[in-house]
Structure P
Amino acid sequence: MLEKIKSDATAVFSEIIDKASLKANHVLVIGCSTSEIIGDTIGTHSSVDAAKALYDGFYDMLKEKGIYIAVQCCEHLNRALVVERELAQKRNLEIVSVIPQPKAGGSSATTAYSLMDDPVLVEHIKADAGVDIGFTLIGMHLKDVAVPLRLDNKYIGKAQIVSAYTRPKYIGGERAVYN
């Protein structure tokens, strides 16, 4: 099962990078229920092993491309986000004081925290794209105009995937010209 999670993650994240045209310095928000990945109900069986397999499938790929991740914690930490301190400083994000744990933050956020060079938590971000693994509800962390991203790869493990990218708002009315 862990190898399948890793290969599913590689396929999903490769597709998101391509279809969302993610480049260096873009932010990808990740919401993840490891319980859903292993076939259980969200919030019931947090799995550090599933989270490690997930991150083995995409973390290095995103880091090499210079794409930042913002990993959403569970509701016990009010959906705070694990990010690199560098990103928090670049975006002037207010840092909050907490360290995620498997049962308070979730296994995905805990794993992200352990992998990052200098992790911190923030309450809010406006990401360029997002992937929701197991219906964890990431919309609050995306820029204002989110566009559904239809993926060929629809699962990681047993968890369904929903994803989106964002675009600038169209403003101006009938005389406006858009790119």
Structure Q
Amino acid sequence: MNNLKQIVRSIPGWPIEGVIFRDLTTLMKDPGAMSESCNILYERYRDKQINKVVGIDARGFVFGAVLAYKLGVGFVPVRKKGKLPAETIEESYHLEYGSGTLEIHKDAISAGEKVVIVDDLIATGGTAGATVNLVRKLGGAIIECAFLIELPDLKGREQIKDCAVYAMMEFEGD
């Protein structure tokens, strides 16, 4: 995993001054790194009897869909407001540089289904917390929230403190 961390590009001052953006596109374009990261997720969840993988808009779709495929289970997208065509429920959230609303289809998860939530990165925990709330409103049983990257200085785990959290890599400070 040390190699994976070295492949992630850091972009200071994006999207706003004072933020260092951790860019996973460098990992995704590298066939070996992409394969390794997806295999790590698969090995972690292959024996957990997961029913659905929930991916958070947008890079959570990439890793979540691959994980769902490898597990042989359904994939559920959680999208920004106004992007899903059928009946939805919604949850608002705040980030370190903005706010927004996420939606999930009302029929995406059945009560009692075991779910793993996947996103590329957890920073302040806003989108993760909103997604946890959406899954719970539908009756899903969250096994774990999985992230490729955690920025522990921003304390995102506090937004989902009643969930198990897995982070493949951490980037602290600058």
Rg and Dmax of the Cα atoms in Å, for residues 7-102 alone was computed and gave 15.6, 43; which structure, P, Q, did it come from? Q
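The value 0.60 for FRET efficiency 1/(1 + (r/R0)^6) of positions 23 and 143 (r between Cβ atoms, R0 = 30 Å, to 0.05) was derived from one model only; which of P, Q is it? Spell out each step's value before the answer.
Numbers: P: 1.00; Q: 0.60.
The correct label is Q.
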Given that distance in nm of label points 7 Å out along Cα→Cβ at positions 119 and 151, derived from a single structure, equals 1.2, which label among P, Q identifies that structure? Q
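Using distance in nm of label points 7 Å out along Cα→Cβ at positions 95 and 111 as the calculated read-out, with 3.5 as its value, let me know the right label among P, Q. Provide the component values of the computation, followed by the final result.
Numbers: P: 2.5; Q: 3.5.
Label of the originating structure: Q.
Taking relative contact order in percent (Cα under 8 Å, 6 or more apart) as the criterion, which structure among P, Q has the greatest value?
When relative contact order in percent (Cα under 8 Å, 6 or more apart) is computed for each of P, Q, structure P gives the biggest number.
Thinking of P, Q, which structure, once Rg/Rh (Cα atoms, Kirkwood Rh) is computed, gives back 0.95?
Source structure for this number: Q.
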Quick check for you: by distance in nm of label points 7 Å out along Cα→Cβ at positions 15 and 127, which of P, Q is greatest? P
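Every number in this text was worked out from the coordinates using simple rules, so none of it is lab data. All values reported here derive from a predicted model rather than from experimental measurement. Cβ atoms are built from the backbone, for glycine too; each structure is taken alone.
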